[in-house]
Structure I
């Protein structure tokens, strides 16, 4: 499907746009059909809001590369032998990391139809986690790089892989929060960074569980700096 990318976490690196920045601020944007993509207005450094929901049953999305067939998230909770509420908390914590970094806000959606970002388990037996992003094609021009508004993002994780909450030193078992933070980064318009010192790096690691300089710099480049809360009236 034109305008859709499958960003495979910790496995394959899609075509991204490079930026001349310091190593500690390394980031790259997703580039779809010669366009950068973000939520909200199609202007860099402008804030946005997005709603998310967990898939509760079999769901199918036509023309999607990796998350076209999804199932409920309780499958991965059962496989990891953790409570679904704990998985939900890790997902919310992943969103909160990006909210703290830039002017983007995430809210739980009331249902699937009103959600901008859908999260579920994949029937694909390969890989760990995937993100599919589609955008608004209005005003497309071949060979001309523009910024476009994201229409929908799908995040799916493999319930057949071993999962855990927190770091334990075993890199063969992936931490929910780290992986969801990485996939949410794709879902808001970021690609794999060029070095191994970021959450958006290609390879899974357990050196840090929060966003790094490049992750934050990339989010700010897309959505601007986090606005301070409004002052309360005296």
Structure II
């Protein structure tokens, strides 16, 4: 699948206020794609529409090769091929193992396969020693690693990350960045990430998009956008100036 996401004239409103207006957007498979923009620019709204968690008001959305008609059976099929990690990922009551195994059990995977998959995911994120720990007592960084392991356990084609390291310490953030690279390199998982961290975006992203007031201002490779932004609004944002 070369283009798992195609958006055409996507509009989202809250009441009379238009919060998103994307005329055309295609996202290639297998890359790390980062969405940048000031607060209230529509980043998370765009992410949630692509993840099929929020219905657009106008336009056509294509996900994983299907035109989205928001029918229950289609949504279940498509959502099961995607996972999301947010900045404050919820932990179910129970052990780390229980949390990572949750999606696999929901898919009625055999106990033997669940044990193997959970073990592999915990090893990947360096959380094997915490297998039996109460997930709700973990530190912020540890919870994020468990959330990533849980998201990856179901072997998604697409992983959405919404500010995954914004509320954790530097060491944990560095670990999580390393896992993101590893996941993308080894699994060829398409990763779409919203972040305020410009340095993180530059380190991780293959492609970057800057949006403001719900509209795409410009997009390109990380090197192009950070080194030679074409739009003054992008340049101002990258300089750390307030963008209205």
Compare distance in nm of label points 7 Å out along Cα→Cβ at positions 159 and 175 across structures I, II and report the one with the greatest value. I
Of structures I, II, which gives 2.0 when distance in nm of label points 7 Å out along Cα→Cβ at positions 127 and 215 is computed from the coordinates? I
In terms of relative contact order in percent (Cα under 8 Å, 6 or more apart), which of structures I, II is highest? I
Quick check for you: by Rg/Rh (Cα atoms, Kirkwood Rh), for residues 151-190 alone, which of I, II is greatest? I
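Where is volume of the Cα convex hull per residue in Å³, for residues 87-134 alone largest, in which of I, II? Walk me through the numbers before you get to the answer.
Working: I: 125; II: 85.
Looking at the calculated values, the largest one is I.
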The highest value of Kirkwood radius over Cα pairs in Å among the shown structures I, II is in II
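Computing FRET efficiency 1/(1 + (r/R0)^6) of positions 63 and 167 (r between Cβ atoms, R0 = 30 Å, to 0.05) for each of I, II, which one ends up highest? Intermediate results must be reported in sequence, preceding the final value.
Details: I: 0.25; II: 0.55.
Top value of FRET efficiency 1/(1 + (r/R0)^6) of positions 63 and 167 (r between Cβ atoms, R0 = 30 Å, to 0.05), among I, II, belongs to structure II.
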Using helix-only ellipticity at 222 nm (-39500 (n - 2.57) for each DSSP H run of 4 or more, over all residues; to 500) as the calculated read-out, with -6500 as its value, let me know the right label among I, II. I
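Read-outs throughout are calculated quantities, based only on the coordinates presented, and are distinct from any laboratory measurement. Computed from a prediction, not measured in an experiment: that's the story for all the values here. Cβ atoms are built from the backbone, for glycine too; each structure is taken alone.
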